[in-house]
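Below: a set of structures, written as structure tokens.
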Structure P
Amino acid sequence: MEVYRYGPLICGKLARRINRFVCEVLIDGESDITLCYMANPGSMLGMCIAGADVRASHAPPGSSKFRYRIEAVKIGSVWIGCNTMLANKIVCTLLHKGSLAEMGLIPRYDSFRQEVREGKTRFDFLTTSQTPNTTIFIEVKTVTMASNWYDLEVEQKRADKPFHRFPTSRPAECNHQQNEQLLALFPDCESKRAQRHVEHLANCASREGTAGVMIFVVVRDDVSAVSPSEYCDEVYSKLIKKYLGKAVSCIALQCKMHLDDPKNSFVEFIREIPVYNSPEQVSPMLSQSSSRSKRVRMR
């Protein structure tokens, strides 16, 4: 299912990441380095590789001092989305189509809203239904990192400054694969904001007729499951273990980035994949039903 289509994209190679939001890119056909906006505040472990192919979109007039916005980077043969604003657009499209309810991932709803404030927290979406009277708070997260991040960082030249606490040996989470595919990991750095969202979703879900849902939008097609990164954010990992399948339901939506043709580029939703509460649970011997929260739990 196509969930997002780009206009004509710009081809280039990643030269250097100056900070969380600005990168130097060598645009195809140009001799000088171009500064591009990068909507990604994370560490980009395993994907911020010098010389990697990138795709960039034209920034809307007046929206930025940069001409281009980086949309994705190619690592090996896989395009990985790096614009974190894309995930909300994808979920919004699926909510408009009613696809998540049709797949049985969330209860059916009469309407939904974006950017909903609840107390001191602002959630990405809120769905409501009159029959029965239910409310679902939804928070969306972009997943870009996979369990090969350590090897890539060791073997390839990073286009960014070194990760502030890079491990001296391969973390346990980087040993996991399933069905010969990688394990997706979130987050790629410590995220106090993500920690707060888990706790606030759990608080909202404690009310009668409400549920809290975390939707992981995985913008790469070489992984088979999602787990919290215990190395990058131990607190977040503990919160997921505490609430997954109890107060908070987690759904992972895997997308494929079709970007080889810059004139015909789009994003395809390909499948739902399981969410595990730790990398240790990723094993072919575990049934999906016993290790993940597939359906939304209502109070």
Structure Q
Amino acid sequence: MKICVTCGHGFASSTWTCPRCGWTPGTYDTWPVFAPDVAAGDDGISCESFATLAQREADHFWFRARNRLLIWAIKTYFPGAASFLEVGCGTGFVLRGIGEAFPDLALAGSEIRNAGLSFARSRLPNVQLFQMDAQRLPFAEEFDVIGAFDVLEHIDEEGTVLRQLFQATRPGGGIMVTVPQHPFLWSVVDEQSFHRRRYRRSDLVTMIEGAGFRILKATSFVCLLLPVVWLSRFIQDRRGFGACAELGVNRWTNTLLEQILDLERMLIVAGASLPFGASLLVVAAREA
């Protein structure tokens, strides 16, 4: 079901024109724009950052390993899913990987910045894309699975986002969320990435349950590399490096780090919930 972001009316229609108030979203390029007031802003991630991500993430160990972990989670916890929305899809790297793994899954992606969607469109020519604010989703019980991957830490009112995800998820479906973990890892990288916080597992689990979901899986990842991450953040703080510095890993180191994260994924697949790590994955269900 569609939800009018102006008057809140729910309706089923092939168009986005609200039958109650007559509001209809504008368009930019090929996608509807639901939050034009923030579509061109850069207080979350700049156009230059999107360009850097689009260039480097396909070969970077963390993005590649995280994609494989997310694909495993979908297969394991939502094997019958027919539709998937990624909130905060960025340049479309994750959605493209999910689409390749699940060719029959109907995909959609949203992003608050038109700049990010421009990169996503080049990667995903046949996927529905939307410009929208995650705090005002124009959907109710629309998607089997919704993913928000390293999104919540950018938003002041993340509880509002989680309630919106609950609203937009079909009963019997669920959500997948990743966030940066451990406040003690806070560094200049977080500041330059426009993060509001890093999470404790218990805090995120409590918020997700408070939004109405039931937790299916909560595990850290980037666990075996945690000392390396801490040392890297310490050095970057001392020397003034920033977020993009972490993307510049040489080929041999990149391969080794990816293999280590693949070992972590094997432990998770075998049933482990890793107790600590630089990142956190939570999978949760909306009861039927």
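Nothing in this text is a laboratory measurement; each read-out follows from the coordinates by a stated rule. Given the structure is predicted, the values throughout are model-derived calculations rather than measurements. Cβ atoms are built from the backbone, for glycine too; each structure is taken alone.
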- Query: Quick one: distance in nm of label points 7 Å out along Cα→Cβ at positions 175 and 255 came out at 4.0 when computed from one of P, Q, so which one is it?
  - Reply: Q
- Out of P, Q, choose the structure whose coordinates give distance in nm of label points 7 Å out along Cα→Cβ at positions 15 and 39 equal to 2.4 when calculated. P
- Query: For distance in nm of label points 7 Å out along Cα→Cβ at positions 167 and 215, which of P, Q scores largest?
  - Reply: P
- Message: With helix-only ellipticity at 222 nm (-39500 (n - 2.57) for each DSSP H run of 4 or more, over all residues; to 500) coming out at -11000, pick the structure among P, Q it was computed from.
- Response: Q
